[in-house]
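Visitor: As structure tokens, here come the structures.
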Structure 1
Amino acid sequence: MKILIKGGRVIDPSRNFDQVADLLIEDGKIAAIETTIDTKAADQVIDATGQLVTPGLIDIHVHLRDPGLEYKEDIVTGTLAAVAGGFTSVACMPNTKPVNDNKAVTQYIINKAKNDGYCNVFPIGAITKGMAGETLSEMGELKEAGCLAVSDDGRPVSDGEVMRRALEYSRPFGITVVSHTEDLSLVGEGVMNDGFVATELGLKGIPWVAEDTMTARDVMLAEFTGGRLHVAHISTKGGVDIVRQAKARGVNVTCEATPHHFTLTDEAVRGYNTDAKMNPPLRSAADVAAICAGLADGTIDAIATDHAPHHIDEKNVEFRIAMNGIVGLETALPLTLELVAAGTIDLPRAVALLSCGPAHALNIPRGTLEIAAPADVTVIDPSLKWTVVREELKSKSRNTPFTGRKMKGAATCTIVGGKIVFSR
């Protein structure tokens, strides 16, 4: 099957390529990118005039809830939401039931994704057994089974010695340690950002220092051990500064930011909106500005959604006991394009943050349109206007604070391994 994508603006930050061109896919690979390719060379032609043609988008932080929590999401619905949002690859966190801390769970995820999924799924294994923070998992076994990173995301590794050993033991396996930076002793009973809004609402706050102290600890441990560290869902000005300074010192650290943390502030919690409850919490306007600056100057390597689906019964409760998290796969692209419209970043940088940036952070063999590379391609209409309607989301869960928000930009065609898996 030969697919020709014709007349689009091809942006491939991995090769500093940005020009209007035709792209030919053959036998699941990128076959050619030229100014003009004859339509006779293809079995199917996609007219991309006025649209963007990019490497398939990559989300390195999603919760597919499969196995064990399929009432929230499963590999089928989660990957369908991914391709609808333009993502051709996702990396899924290990807080499943049972936890992905062994070869059997990893292989289950890979096999189910291969047989029933819509996009590439790269499992992330647990740092510690059962994500209990005490005993290291068998990293070599997890790597051999197909995990590309380890994380106890959703929980911090509170014991500094355990985290040190994780970074040391990960080195010979070439595996990335993804850190959930949170000092639980400082979080206490907090449920949202510590600040004026929390005081007004009478809710207990989580101070920025709860995140920053653990970010600083893990960065220093990475510097000490030489391990490869990736800081998940960075949300504070201090966290961005810590990573920026560490990179300047040559520490092997990368980090990600979520669309909700660069788009919303803790003001979104007003009305006790549980769809705006997440961990880390939505922060202040100053934190949002710092994240935007980090995205622009290269401190932040990737945009990741932290797609965290929950059943309505877990959100339609009082704020204090509501589950943390939102769905994000279908809204990430237009929210990123809002940064472009605002002049915060340019289009090539936006594409890099959603493709080669996350690929580099976790060593995923994707995120490029090089000749002979797997044909994972996203076609994007940056001017397509649409409104977020909860009932129209592909995800099994609908917990989003963006309901009713007017968006601009969406994937019109998502191609995985040379096959069209989504189009609109």
Structure 2
Amino acid sequence: MSNVKVVRVKESFDWIEIIEDVDSERYFDNNTITETQLWHIKEKWNELGLEQNAILWGDKKFKIINYVGYLQVQDVALEILPKISPQNDYKQMRVTLIEMINTCYEFDIIVDYASNELEHGELKEILANYFADTLLKELHRGIMQEYLLIEENANSLKGQLLVAQHIRNNLLNNKPYQVAVRYEERINNNILNQVLKSAVSLLTKTVRSFETKKQLQQIDYLLDTVENKIFTKHQLNEIKLNRTSKRFEKPFKLAKQFLQNETNTMQHHSSTNTFVIIFKMNDLFEAYIAILLEGIIDRPVYIQDQRHRLFKNEITNRDIFQLKPDIVIGDDNQIIIDTKWKQIFDKEEVRRSGVKREDMFQMYAYLTRYKNASRGILLYPETGLIQSEDLFIQSWKLEDKDILLRVYSISLVDRETTERELLQILFNITN
């Protein structure tokens, strides 16, 4: 594991340079990988079905756009972090990303760099440690067991006597020492435990932290009788927790996240050095803002609202072109918010501050189709590139209507700051 090179970059900002091989004097620079390592990354990227246009190519270099997380293949790993710290503080970026993951996935991961013994504090190590710690605590409370209904010819009576089968199979066949019975047996080898053990198997081969590895070994011992299986993404998504298994929800969510990127190639008996946990940043940003809004305002918040379509077919009367704004606030005097995980600029620097035409047309459709809409917001992350004197970056008004569309950016340095700025934005656009 010590031979894995970790390249740490800011999503959409940092270029990764391509060099010939590991013998190059630049190999130990943070932002370089070899041509062979690039080939492995591209192969894994294609295998995962990630967007091809999320890799922006330059001359012997590339950068990652709209994806954050950790991608390790063979002897190289990319830790991709969101650009939310004006000081380019990677620790701060990682803490913020963990906070967003906590909020959207209902985790309670704490990152304390002062006491954190995890090597390098990498995102992979933090998530793996949280998974192992929460799972081990639950297993010490008791392994999740399920009841299996068994019907057999036994040497003693247990459970329910199957009279008809006993007469037919035993009495009529001169087997006086056997009895046909039906009973329930508690088993550890159920699908939930199989998923958890598969994640443990994956992490054991890739984590660096001695403490995490020791916890994973303890879990593996406790799940000794559980089968080690490979799951498809469909199978993982079909698994539902019930009332008794709900206490395993946090480690199970992470196990699914770990395994969903490995189902096509991971063979548990192999030593393949692969680990992927990737998040689409625009989805994470949208969900994070929506959840924060639900907690700080007393109006209803609709996420991915689908109440309206743009047109109706004149002949068939069928609706077409589903409208799906990211966030709709309220039922009257509605505020429609579209989150955009993109760079935004100072209003004097670039026409429309970098807002794309299609984004404005999309907001126009929302603001005209939603009859109670009064305000629209295009919300971008603060990246330190804006020096606007106003709270908003750009402000437009629909012709002949008292409907505003404004562009804002918001800091993601910490949750408290984000919540405070959200309230300021809502006050600014409604007053």
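Visitor: Where does the value 13 come from, among 1, 2, when relative contact order in percent (Cα under 8 Å, 6 or more apart) is the thing being computed?
Guide: The read-out was computed on structure 2.
Visitor: Computing helix-only ellipticity at 222 nm (-39500 (n - 2.57) for each DSSP H run of 4 or more, over all residues; to 500) gives -8500 for which of 1, 2?
Guide: Computing helix-only ellipticity at 222 nm (-39500 (n - 2.57) for each DSSP H run of 4 or more, over all residues; to 500) on every structure in 1, 2 gives -8500 only for 1.
Visitor: Name the one structure among 1, 2 that distance in nm of label points 7 Å out along Cα→Cβ at positions 140 and 220 of 3.2 was derived from.
Guide: Going label by label, the one that fits is 1.
Visitor: Going by mean count of other Cβ atoms within 10 Å over residues 324-331, which of structures 1, 2 comes out largest?
Guide: That would be structure 1.
Visitor: When distance in nm of label points 7 Å out along Cα→Cβ at positions 76 and 92 is computed for each of 1, 2, which one produces 1.3?
Guide: Traced to structure 1.
Visitor: Then there's this: Supply the structure label, taken from 1, 2, corresponding to log10 I(q)/I(0) by the Debye sum over Cα atoms at q = 0.10 Å⁻¹ with the calculated value -0.64.
Guide: 1
Visitor: When mean count of other Cβ atoms within 10 Å over residues 36-43 is calculated for each of the structures 1, 2, which structure yields the highest value?
Guide: Between 1, 2, the highest calculated value is found for 2.
Every number here is computed from the coordinates shown, using simple stated rules; none is lab data. All values derive from a computational prediction rather than experimental measurement. Cβ atoms are built from the backbone, for glycine too; each structure is taken alone.
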